[in-house]
Structure P
Amino acid sequence: MPLSANDNLLLGMESAADACIIKISDDIAIVQSLDFFTPVVDDPFEFGQIAAANSLSDIYAVGARPLCAMNIVCFPLKEQPGQILKEILRGGVEKIHEAGALLAGGHSVEDKEPKYGLSVTGIVHPEKFFSNRGARPGDVLVLTKPIGTGILATAHKAGLLPDDSLKRLINVMKQLNKVASEAMKEAGAHAATDITGFGLAGHALEMALASKCRIEIETARVPIFKEALEFIKMGMIPEGDYSNKNYCKRLVTISKDIDPDRLVLMFDAQTSGGLLISIHPQKLDILKRHLEEHGQDFGVIGRVKEGEPGVDISP
C-alpha cells in the first residue's frame, strides 16, 4: 500500500508501529490506534476487560496518555441475549475508566460471531514518545508480562485449563500496561513495543528491523506461564504460532541448545501482552524499582547488539 507522507506524521506504518502519532502543535501530538477480536474467555464481562486492555496497550506502548475511546462491536443480537453484549461493554468501560479515559461512543454491526475492541485516542509530547525504532546496541531488554497466553487460551477452549490457571491468565490479560508505560518514561527508555499477535520473537524482530540492530533473547530468562509447557507437550499449539515462526524464520537464528518447548513460546501469539522495553543498563535500576513498587511482574530477557538486523534466540 502506498504510505501517506506528511511532516506532521511522526509515526505511521513504516516500522510496524503500535499506533500513529500526528503532531498538532509544538507541545501536543495526537495518538490513535484500534484493535478488536473474538472472545478468548467465556465470561462476557472479562472478555470486555481483556479486549479493552489490549486496545489501550498500543497507546501505552508509545508512552502516551489515553484520552477517549470508542467501542467497536460485532454481535449476533438475534441469536444471543442482549445481556451478554451489555456485560461485554461493561467490562470494556471499566478498563477505559481505570485508564483515566472517557468512552465517547462507537459503532456496532450484526455479526454471527461476537467481536469487541476499541478505537483509542491519546496525547503525547511530539518529542517524548516511544516507538520500536529506538533500540541501541548495549541496551538491555525488559518484558513486563509472562508469555504463553495463546497456548493457555487454546487449552481453555479444549476444556483442559484448571480454574486457578484460568484465573491467573485472565488477570494478566486484563492488566493495563499503564504501570509499565509510566516506568519506562520515568527511567528514560530508548524503545518499546507491546507483545501481541506476532509473539515475542515476531515483535522483537520488528524492533530489530526498525532500529537497524540485532536482538538477543535468552529463553531461560523470559517470564512464562509454566503450565504452557505442559500443554505444548500435549499439542495445544494455535495455528497462528506456526505462522509466526514461518514468517520470522529468515531473520531469526535459533541456538541448537534451545529447549524445543520454550522455543514454541517465543512465537506464541499473545493477547494483551506486556511491553518489550529497550533501555540503557545504567537506567535499568530505575525501571525495575518503579515496576517493583507497583507490583508489576517483569523479566530482563536479553540485549541489543551490533550486527545485521535480526533476532538470536539463545538458551
Structure Q
Amino acid sequence: MARLKHAHVGLLFAAFTLLLPVSAFAQNKALTARQVIERIQSQVGVPWKSDTVDTFKTGNPDAPVTGIAVTMMATLDVLQRAAASGNNLIITHEPTFFNHLDKPDDLAEGETDPVLAEKRAFIEKHGLIIWRFHDHWHARKPDGIQAGMVHALGWEKFQDAANEHLFTLPRTTLAELAAAIRADLHIRVMRVVGDPGMEVTRVAMSPVAAGFGRETKALEMNNVEVLVVGETREWETVEYVTDAVTEGKHKALIILGHIPSEQAGMEECTRWLKGFITEVPVNFVPSLEPFWVPTTAASSRELRTK
C-alpha cells in the first residue's frame, strides 16, 4: 500500500513538472557566453591557438547570453545599439580598447583616461561580455573576412582558384572600378592612387593592413594592375605606387578604409554563427565609418575673419 502511495505521489509530481512553464528551468539551461565560444572553437575548422587575441575582454563568461551582437569594431556607438537591442555578448573583430592587445598602455592617463573610463562604465552598467574573434576567423580556409568581402562585391566568379586574393575582372577603368567598389561597400571616403582612365582587369585584394612587404609583393606581380587594401602607411605603399605611376608603370592602389574593408567579413561571420547557435538571437551590428568629406567651400582665411 505504501509503495502505491509513493508511486502515486511520484506520478503527480511528474505531471506537475510537465505543466510548469519553460522559464522555470531556463536559468539552468541558459546558454552561457563560454558555451558560445566553445561552439565557435569546435566549428571554426582550424586548431585553436593558445597565443591569440581571441579572448574575453570584459564580463563574466559564465553569464547567460540574452543575444549576440557581431561587429567589426566594438565602438561605443556599436555597444549602445547592441545593448539597446537586448544583446549582452559582443563578438568583435577588432580591439575594444584602442590597442591590439586591448591594453591601452599608451594612453597618458591610463585607466583614468576620460574616454576609456566612460566606455568601461557603459560596458559594466549594461553587463556586456566582449569577446574578440580575429586570428582564427582570418585563419579559416577560406579566410572568413576575405570570403565576406568577395561575397559583398559579387566577385566569386572572378576569383583565382589558386589564390583567393587575386581576381580577373571584366576590363574596366580604374575610376569605374573604384566607383563600383565604393557603391557596393557603401563607403563614404575612399582614396585612389593612379590614372583614373587606366584600363584594368587584374586585381589583388587584401582587406586588412597587410603591411608594406606583402603589399609590394602583390604589386610586383607583372599582371597585377590594382591593389585593393584596407589601410596602409602613406610613406610606404602609397609612395611606392605614386612613384610607379610617375614611372609610367601600369599600377594603381585603392584604399577602402579599415572598417569598410572588413565589415562584410563580420556580416559573413553572423551568417555562419546562425548555423549552429539557435537558442538566442544572433545579430549583425555594423560599425559606422568614421570619416566624412567636408562639402563647404569656406577657406581657412574666410573662417579666420568671421
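Just so you know, all these numbers are worked out from the coordinates, no wet-lab data involved. Since the structure is predicted, the reported quantities are computational estimates derived from the model, not experimental observations. Cβ atoms are built from the backbone, for glycine too; each structure is taken alone.
Here distance in nm of label points 7 Å out along Cα→Cβ at positions 147 and 163 has been calculated and equals 3.2, so which of P, Q was it run on?
The value was obtained from structure P.
Taking log10 I(q)/I(0) by the Debye sum over Cα atoms at q = 0.11 Å⁻¹ from the coordinates of each of P, Q, which one would give -0.66?
Derived from P, not from the others.
Can you say which of P, Q returns 20 when relative contact order in percent (Cα under 8 Å, 6 or more apart) is computed?
Attributed to the structure labelled Q.
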